Structure 1
Amino acid sequence: MQFATIKRETKETKIIVEINLVGKGKFDINTGVGFFDHMLEQLTYHMGADINIQAAGDLHIDQHHTVEDVGIAIGMALADIYKQGIGRGRYGFELLPMDDSLVSCAIDFSGRPFFAWDVCIPTEKVGTFDTELTEEFFRAVVMNAGLTAHFSSIRGKNSHHIIESLFKAFARALYNCFKMDDRYKHGVPSTKGMLGD
């Protein structure tokens with residue numbers, strides 16, 4: 001199974017996320033938050049997936065609910081896809097430079113959620129985007145996908161570059177997690193025979 005659709009509706013947001021891993025980096029993304037859309041486009045392209053995300057949220061309050069709930073839905077979709085496959089690689093790591101910024105992302109599709117965030121973003125805003133929501137987004141994805149994930153910013157002065165590097169690094173690490181590995185073609189990549197416990 002390479003495809004998942006998540007529909008999530010609350011009093012704060014209404015979201016549809018569709019992910020097709022067998023894609024070409026095509027995207028149709030509209031959250032109402034321009035910079036966030038741009039980052040999700042980076043995620044799509046560098047995963048090599050096709051992703052459709054349509055979100056309507058209470059942006060008259062702020063961006064928090066929309067960004068976090070999109071993260072929740074993406075995490076749920078990734079979990080659905082991963083648990084339906086046999087022989088995936090499980091681990092992913094990327095050390096990614098972008099101009100002045102250098103970040104790392106290490107993930108394990110373990111089924112045991114853990115989120116570590118050692119990232120410094122110098123400014124409170126990029127355009128209208130609240131940069132603190134970067135952490136909220138990744139936390140939401142990680143906890144709902146069942147990932148163990150460690151994010152670090154090693155250097156960087158430009159907030160846009162740092163955030164974009166994080167999205168690209170996460171995308172490339174995810175690609176490695178989902179990549180098929182012949183060593184595990186008859187089961188899951190764990191000596192326990194299962195993930196999550």
Structure 2
Amino acid sequence: MDPISDCQRAVDGAREMIATVQPNEMAKSTTCESWDVRALINHMIGVCQNFAGGLRGAPPGAGTAASDLAGDDPAGAYLRAAEAVMREWRAPGALDKTLKMPFGDMPGAFAARIMVGDQLIHTWDLAKSLGRPYTMDEDLTSATLQFIQENIGPDLRGPGRPFAAAVECPESAPLQDRLVALAGRRP
């Protein structure tokens with residue numbers, strides 16, 4: 001699979017879900033502990049901005065200090081952040097760069113997989129929190145599940161760490177359920 005087109009598919013799915021959010025839903029709680037819908041969307045925008053900055057060689061976290069990145073137009077704010085990061089991913093040599101990210105330096109190809117997983121899983125979080133139907137792209141789900149199984153160990157999971165502890169889920173469960181459980185969510 002091509003990491004750059006996978007990033008595009010992940011941000012497209014996120015963009016479509018964020019576009020459904022109504023102003024009166026921004027304060028709803030989410031499946032992400034201590035985040036409401038606004039905080040979740042702010043995180044998703046911030047992730048796009050951080051990866052765009054990392055691809056440009058900016059210092060980690062540069063340009064994401066605003067506490068409310070979504071503002072009055074979360075769909076527009078996300079669209080702008082997604083377009084900016086996708087321009088950076090499409091630049092020649094993007095996958096060969098080493099990105100300096102808030103959570104450590106990483107090769108571009110690895111960073112692309114992290115971004116896909118983040119946007120894919122948080123789109124599920126948003127849909128679940130809003131009671132919207134959402135079916136993850138099966139190819140992205142399969143690739144992300146494999147990536148997390150191979151790269152995100154127990155040392156990166158739990159309170160104060162980048163990833164939640166995995167939740168039990170049978171191997172016979174659908175891919176989407178297995179992925180969200182591996183990401184610490186109850187399917």
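FYI, it's all coordinate maths here, none of it is from the lab. Since we're looking at a predicted model, the values are computed, not measured. Cβ atoms are built from the backbone, for glycine too; each structure is taken alone.
Across the set 1, 2, distance in nm of label points 7 Å out along Cα→Cβ at positions 96 and 176 reaches its highest value in structure 2. Once relative contact order in percent (Cα under 8 Å, 6 or more apart) is computed for every structure in 1, 2, the highest value turns out to be that of 1. When Cα extents along the principal axes in Å, for residues 56-151 alone is computed across structures 1, 2, the figure 42, 34, 19 traces back to 1.
A value of -17500 was derived for helix-only ellipticity at 222 nm (-39500 (n - 2.57) for each DSSP H run of 4 or more, over all residues; to 500); which structure in 1, 2 was it taken from? Structure 2 accounts for this read-out. Figure out for me which of the structures 1, 2 the number 49, 38, 31 belongs to, where Cα extents along the principal axes in Å was derived from the coordinates. Value 49, 38, 31 for Cα extents along the principal axes in Å corresponds to 1 out of 1, 2.
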